[in-house]
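*Asks:* The next part holds the structures, each set out as structure tokens.
Taken together, the values in this text are just the output of simple stated rules run on the coordinates, not laboratory data. Not measured: the values here are computed from a predicted model. Cβ atoms are built from the backbone, for glycine too; each structure is taken alone.
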Structure I
Amino acid sequence: MARHLFGTDGVRGRAGHFLTAELALALARAAVTHARQERPQVLIVRDTRESGEMLEAAIAAGVTEAGGDALLAGVLPTPAAPLLVLRHGLHMAAVISASHNPYEDNGIKLFAADGYKLHDDTEHAIEAELDRPPEPPARIGRVRRFHGALEDYLRELHVRFDGLDLTGRRVLLDCANGATYRAAPEIFRRLGAQVEVIAEQPDGRNINDRCGSTHLEHLIDAAAEGNYDAAFAFDGDGDRVLAVDRAGEVVDGDELIALAAIHLREHGRLRGGGVAVTVMTNYGFHTAMSEAGVEVATTAVGDRYVLDELRKRGWALGGEQSGHIIDLGFGPSGDGIASALLTLEALGPRDLRQRDAMHKLPQRLVNIRAGDRTALTAALDAPAVTAAIEREQAALSGRGRVLVRASGTEPLVRVMVEAPSEHETEEVCGRLTGAVEDVLAANVAT
């Protein structure tokens, strides 16, 4: 039967319910079987969720049952996995994480030998493999601890930012009680920074719990009180970062990418002279890049689409407003720690409050939860919603924009509005969210 397990960022769902040990084992076995390699070496990395150990064991069982060797690296940021695959010539990596989701969820992302996430066609082939009876392997693989994985990752960061001297810089880090809780403070200290850390005591259930890049309240308060040069918040698996300046103002991915792009271009290191961003990126970013002589390519939402565009054009820098920033000059995936260090490199002696890369148009983003994917699709296709979108976009033509879309990872309708003033932005967003909520309520009632 046809399966549709892979979303925009791997297989993700409630651990022990949708994402069971049985499914994790079957996926790993199918992935190794599809690879058709003799004794493939498969790296397994996880974040700090309590279900991570269960899924790690299940994936290791699936890998070894299919004849591969499972290399357990333990808790590491997601971007460490592709770097280690490339550094050690491994065949595949499985990362166990649900990124910014609550601890009850978990996920599996697969990386190929080239360090990139699997192509859609490969994911479809793995799903098809699940429907075939497994064949007994010629040999059973082994499970081994991958010692020194954290130090290998830190070494890669240190080599890339070897010229960055953070002596005397005061930095605050929010590690989301997630995968960066060891790596992030350590590399900043090795580069000379005075580091303060919050949310660095994971207990299996507190990942992303009122902390990290999706819950900035505590970081904002601490940054405003502590007079730091910069404050950074990572998500649960460490592939995203957002920043806060010493006045408590949030600096999102748009501004961080703008800072990096202008810095790299001024130093002749912006490969291809362009950046790739998504449709969510602020109008102000496009204006700033035009003034700086940087070409911009726009993609659908999702880091995989940004990455595809970068590879197609031969560029290196891109990312999302959410703080998922890719620098192919360092690694083949988004890396929150590397992005934070690149921000400080771009700032030079300035603190984050002194940034001047772009001027943002007021923007409002609202997430509306639908009951399931069917309800979400019905709401987006409803005539009342499409008419409201067309009406508001026409009214903002040449002055701003609206974007109403489905989340790629959760049953959410995302409503985004940009307008010349905060007041107009709020009014337009209110009318659009009202239209969506009315349709969702009506569908539930029927």
Structure II
Amino acid sequence: MDILSANDKQGQYPASYYTATATPLEEFPAVSGVIKADVCVIGGGYTGLSAALHLAERGYDVALIDAHRVGFGASGRNGGQVGTGQRLDQDELEPLVGESRARMLWDVGLDSVNLVKSLISKHDIDCGFAPGILHADHRARFVAHSHTYADKLRSTYDYDLIRAIDRDEIRSLVGSEDYHGGTLDMGGGHLHPLNFALGLARAAQAAGVRIFENSRATSVSNPVKCSGGEVHAKHIIVAANGYLSDLNKSLSRRVMPINNFIAATEPLDEATAQSLIRDNLAVADSRFVINYYRLSQDNRMLFGGGESYGYRFPADIAALVRKPMLKVYPQLKDTRIDYAWGGTLGITMSRLPHFSRLGPDTLSAGGFSGHGVAMATLAGQMLAETIAGHAERFDVMAELPTPRFPGGTILRWPLLVAAMTWFSLRDRL
């Protein structure tokens, strides 16, 4: 059993709120026989779809293959938050990579959000994008640092779309006594993640990309072998992220899968919905095992909370997510949960994305560590640029530190579980 088959039926989207409300695409054929293309893209999430679209717009003949369906993985299951910056704050990046490169990474983060917005506009993708992410501090001692950080972004990074939020205001924006302050970033936003992925797939298909589903790659060598046939290409892009499985050992040493979970309540009346989150904001809190949540377009609470580190999802996902949801919103104790689902994302040791050259004609990007809606989309554009002979942005990202997870094949999982468990204990302090 592996990550691609542990929790899902072949070729079927999960029973999520996103699946139930998506604008569906007809199923694409599987690879059969020999396919020839300029570029073979492995993976039909944001990275792969964006790479395929941008390559096709440059005139390349692209074949994209996915083991299940486009948008099947984390791209169709996540919390939908389109965040600015990187997974690490600038305060952490500056000593890690230097102030100059930290500034460049900040600008890259802004570029990623702008790319998402421009793709939505250019291709008329109906995914309900709305601005605003509220970063909520669940400990009073965190607030001063958050406010100082907002001031730093405004003064040092010339970013005027973020501001400090005090306790009174955060409790007026979020109907919970769990938070003591934070920041409001109006440069980020949130969307329906599966509809965004499917919109990218439609755009890629219209640009000439040949998409093949239910075609699991079994190698990244040329030709790319998969169930039913093989793809011969001049270039290969590996965009599998958390669903790499054992496809490439070099990548699996640096990008490891973890599972996150989301629940969707029954639709709430307008007054109740507004009492929970005002102004259609998304919320992400300061816990290590982060709670991230927002209202859907039909006024459901979409609440993400809880993690697991094995292949299998827990038997009762709704119960797992209900616990942190009621910690924030005890008033939802009698509210029905209509959908609950899990997804797998790729993380790195440094929490920075892992860009790499696997060979002279093979590129990869992944490990977005929960910050992937925007960064994965931009990564696809960077991969396309690199194949077209403009590798400057890719090479800068490839120089970021993404060390191997320790322990080798046998110990890597237990060590990851131990580390994550230890860090999660800090949320209780």
Structure III
Amino acid sequence: MNLFEALRMAGNGLLANRMRSSLTMLGILIGVTAVILLVAVGNGASVQINAQIQSLGANVIYVYPSNAKGAGGVSQGFGTGSSLTQADVDAINSQQDAPDVVAAIPITQTGGQITYGNQNYFAPTTGTTAAFPQVRDYQIAEGSMFTDDDVTSDHRVVVLGQTVVTNLFGSTDPIGQTIKISRQSFRVIGVFASKGGTGFGSQDNVVVAPITTVWAYLTGARGKVISQIVASASSASTVSAAETEITAILMNRHGISDASQADFQLQSQQDILNQATSIAAVLTLVLGAIAGISLVVGGIGIMNIMLVTVTERTREIGIRKAIGARRRDILVQFLIEAMVLSGLGGALGITVGAVLARVAPNVPAIASSSFPTPVVSAPSVVLAFCVSVAIGLFFGIYPANRAARLHPIEALRYE
């Protein structure tokens, strides 16, 4: 019996019990649909995270204080020190020592209630220098950025993110208005263009002021603390070189010869991206594995139905063997029936899963949330279909082998 004949007979056998075949395929269909959807959600989360991190700037490098030496040689933990200074920033900005660094800025942050008229809103206030938009890739949508003279003279001026403007001013033009931060008055001179929210906090929920002004009027007893230095490399490809240059500059300035004793720590956007990608990959794998359980359940359903089919068709098997059918012919016929069931169920499951993934972003409850847009990838589709067919083969082997091993005389006598 050739393959075409085996396929024809398998098709006839399945069509003879349409309802039972349909219900059997339903288990595989649901399993494959679940795999496609959950893997698509994992892929969508990965794409969303990558886009959010990239929007922060692919060439950005963060330098944090880290008291690695600690008191008595004991580490005090990441970011617990205040070892960074404005002189460090100036040294990094030296093109002679760091040719791959475009610019570096100091950052100090403080919180405080922001008020305008009878409106109140809480947002972190960032103290920095005039190069902030260049380093962090912000654009000015209205007004202007403060200048180096504003930093030198401790001028009480601020540039706001779109979220702060919306919550404080509504439709009122914020430029030239006076707001209060922790009861200190500041004049709004500019508004940043929207950059969107991220899983790491909204980039539009910012208040940026000259760092000297923040030190003078807002940080109080904490004094002139630089919580981090943010630098931008000339391109994403020169981030590693820029990190090496920054490390060498700071180790030299801080008198450190052993990198393990450094009182600072570097992290680039690429480091964050790699970590997030790894987490997203694990998430996708876990979601796919959870959905794969339903495929196994569907496979068990195929085995049960095939065992019933073998029992019902015992006399047919006996007749076929009596007229010359070989054991291999019977085995192939029932394996093909199991694989056709699982293959059709898998193909329908892929279709349903792809349709649901496409429709999901239009559901109001999902569209209004930060739920990631599902992304159906070709590898997941191919893998889901191959696994569904493989499950049919695996769970069909026992019933098919049982049918093939029937003795023709005993099968013919079966009632």
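*Asks:* Please state which of the structures I, II, III yields 56, 36, 31 when Cα extents along the principal axes in Å, for residues 174-349 alone is computed from it. Don't skip to the end; give the middle numbers.
*Replies:* Values: I: 42, 33, 30; II: 56, 36, 31; III: 100, 49, 30.
Computing Cα extents along the principal axes in Å, for residues 174-349 alone on every structure in I, II, III gives 56, 36, 31 only for II.
*Asks:* Compare FRET efficiency 1/(1 + (r/R0)^6) of positions 134 and 318 (r between Cβ atoms, R0 = 35 Å, to 0.05) across structures I, II, III and report the one with the greatest value.
*Replies:* Structure II gives the largest value of FRET efficiency 1/(1 + (r/R0)^6) of positions 134 and 318 (r between Cβ atoms, R0 = 35 Å, to 0.05) among I, II, III.
*Asks:* Determine which structure produced the value 12 for relative contact order in percent (Cα under 8 Å, 6 or more apart), calculated from the coordinates; the candidates are I, II, III.
*Replies:* I
*Asks:* Starting from the value 0.9: which structure in I, II, III was distance in nm of label points 7 Å out along Cα→Cβ at positions 46 and 374 calculated from?
*Replies:* II
*Asks:* Identify which of structures I, II, III gives the largest calculated value of percent of Cα pairs over 34 Å apart.
*Replies:* III
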